[in-house]
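Computed from the coordinates by the stated procedures, all read-outs in this text should not be read as laboratory data. Because the structure is a prediction, the values reported are computed rather than measured. Cβ atoms are built from the backbone, for glycine too; each structure is taken alone.
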Structure I
């Protein structure tokens, strides 16, 4: 029998893998739940947003306070999650379903954590939003089943119909009532937020959860360990059912200081993007936030149903549950609303919670820097499987018992290639600072301790010269460590004029 490179990498070493830190004699089931466009402030009482089920999950396990996405855009973030790697290792860079897509499908021999689990005897099911490839579905990346298919486009657009599946939330179509309508400079008017007027059980969120609940029940009746993923779609963001919206009084929602950002000493493109939303008022901000929070309370209701399904099937105590989001959204921060190129916390900082009874202590919390693509590395580690081929992330299992361990990473890298328009950006984040290399404009640097709303760009502030030099050195260090193609190429004469060296000084770490 012949075996291609992808198959070889997926199973190589499975018989010789040593039991790593955190591995259990009996492999657990896994339930991975992913939100979309969800700020970290929507959970754990970090704002007025009510998410009692996610909060209970945090009370029963570990809450990560400094969790970040790899990129604040769907497809690159979701591919990073799936592969545990950065863009240049999996081969997609911006959104695949637009005219400026740099790639529409990951590399043919890419290895995923799903393939690792499948090779180890797991039953895998994928529900909800895909938005990872236009040529291949979850069935091509290790999963046995799909349900509630959302964002199946391109060559796989007809796959759900062929499998007898319908897209979730058809009842929502034509049932949205705008509360705020805007138009961009060259567009027709459209609703930015508003109500959804249909039965809750027929919403996108509910029907996506239904598919996941059905899989949990079927898989629990079998004799294989299983993994069920539920990826809630982005469309309901800001479009909740009226009953959820009525639970929020806009007048009580505080205005973030960065809503009135003047963009002093910042890239001009940020101000230009903010201006496309027109003259938003403080009342607009409060109302928009009310709709935003209400939509995630509505999502939280469906998270509760998924957790109840674990209890009902007797699977709760033997299931590792992970809740996270692909990325955040500005939603009023810096006078922006929809995810874009801005490097701010509202877009990059995401919710992340893990629960595994008897393995993760209750009410645990962690302030260490973690990223979305660490999840895949965590899964193969705790299940005793071969590691993923690209060591761009790390297992989070060591943090479960030592959340403040001193040998954990002290910085993370976030690569950006653009959303709809190609655009190169590299960001490094430490416990206190954030540095952003902008290939299209001047750089940014923020002191997150003194300036948590990221209003003062200190990249060219002489009083921060030592800090800025340290952060610039860190960008080079991380890019070279992970073989970023825009990093140093010492063996290629003249390459510096095409790479960061043309604009970014090579300084020394503090």
Structure II
């Protein structure tokens, strides 16, 4: 005979079940919280906040500084106590501090190595105690399209947040500043409103890149890839930074079949047309205008200038240069005058300082010379940008012509393009006060190739006059014996304490 449970027994079962539910539920909550804490503990040690105070010079009035400002970013701790972040975080910086999410103390830091072309900088804390409860993050091997990643951030409340995303695209793109082209990751990821940058991108506990920008409309984040970071770290391993090599030539795609036939190419042959070679560059002495570049570094080049990379697939040929180092030798197969031949390119680092018109001038005062109220300067990209966001459309047309066609190439042996920017009105320069943006070619018969030439031509002249010739028909005559008194008067009138910075 089966005994039927009474109401009391049912109530006992109910109480027991309720207790078990509560216990298991509580256990589940604790376990989830413990997992979260464990995860935070795992990712805390290698991410820090960076605070930079910066003050840039005024490129139009180069004796002045703009008002100081502040910006912040994330930093990732690497081996040897390096703190990795983006170079634009610390450009023109006057003071840098580091902060851990576990400590409200800010620690002063300094720049160890920086490269604005690749947008990478390594910092170190001044106080070694900063690293006591931090650990370094190992570098990954690179990620592939559709790989899952995590982007790590420190929140306002100092908690750690990890956001999942996927690699959508790998491409070779223009540097954040300048003409150089570097490998870039595009992540598909949804981020909150941005207050910091340089968030570390992680896969399986390894660093795969740092964030540089975010498109909130398309949910696309651009990332400096680990390949670029590794290149940078390998470069500085000998204690100095050599930079990335530059191709040193301009090329055009070969899409027109008649043009290819004219060049002696059959239908199956692909390559790009060498339109111009920069003197003194990697390509100088190896390539010539009119060559057809068929392959480079044992990689075939298609008619649009792409090759097939072993890891990332189709990439622009520029990467064949930037993945290498200065002094490396790259074999190239070319078609010249209808015949195939192999040449070798010895790679060189052609940086902003080598340009006729420098791309940037971070961390230093622009060069200038003021004589008789004439403000003489180098033409630089920073100067052109004083026309505002649309400077390439609304800037001075004469200066833009030189920028568009000669910025990276020497011009008539000139190392820099020297101009009369504007005139500070004074009795000594009556009649010239409306002169602006005039390219100087000679002073007292001496050819001007840089700003030092201009200063020497004025100082060393034994003539009674200073005779300045410009590109075109304009010229200026100043009486040399009047300059010393006029310069003193102009310095006091316009509150310019230093009339030269060479």
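For the read-out relative contact order in percent (Cα under 8 Å, 6 or more apart), a value of 9 was computed from one structure; give its label from I, II.
Details: I: 23; II: 9.
For relative contact order in percent (Cα under 8 Å, 6 or more apart), the value 9 is produced by structure II.
Looking across I, II, the calculation of Rg/Rh (Cα atoms, Kirkwood Rh), for residues 177-216 alone that yields 0.99 traces back to II. Given 1.00 as the derived value for FRET efficiency 1/(1 + (r/R0)^6) of positions 73 and 289 (r between Cβ atoms, R0 = 41 Å, to 0.05), which of the supplied structures I, II does it correspond to? Structure of origin is I. Comparing volume of the Cα convex hull per residue in Å³ across structures I, II, the highest figure comes from II.
If you rank structures I, II by distance in nm of label points 7 Å out along Cα→Cβ at positions 273 and 369, which sits at the top with the largest value?
With respect to distance in nm of label points 7 Å out along Cα→Cβ at positions 273 and 369, the highest-scoring structure among I, II is II.
Given a value of 3.6 for distance in nm of label points 7 Å out along Cα→Cβ at positions 321 and 449, point me to the structure among I, II it was derived from. Source structure for this number: I.
Suppose distance in nm of label points 7 Å out along Cα→Cβ at positions 249 and 345 works out to 0.7; of I, II, which structure was it derived from? Value 0.7 for distance in nm of label points 7 Å out along Cα→Cβ at positions 249 and 345 corresponds to II out of I, II.
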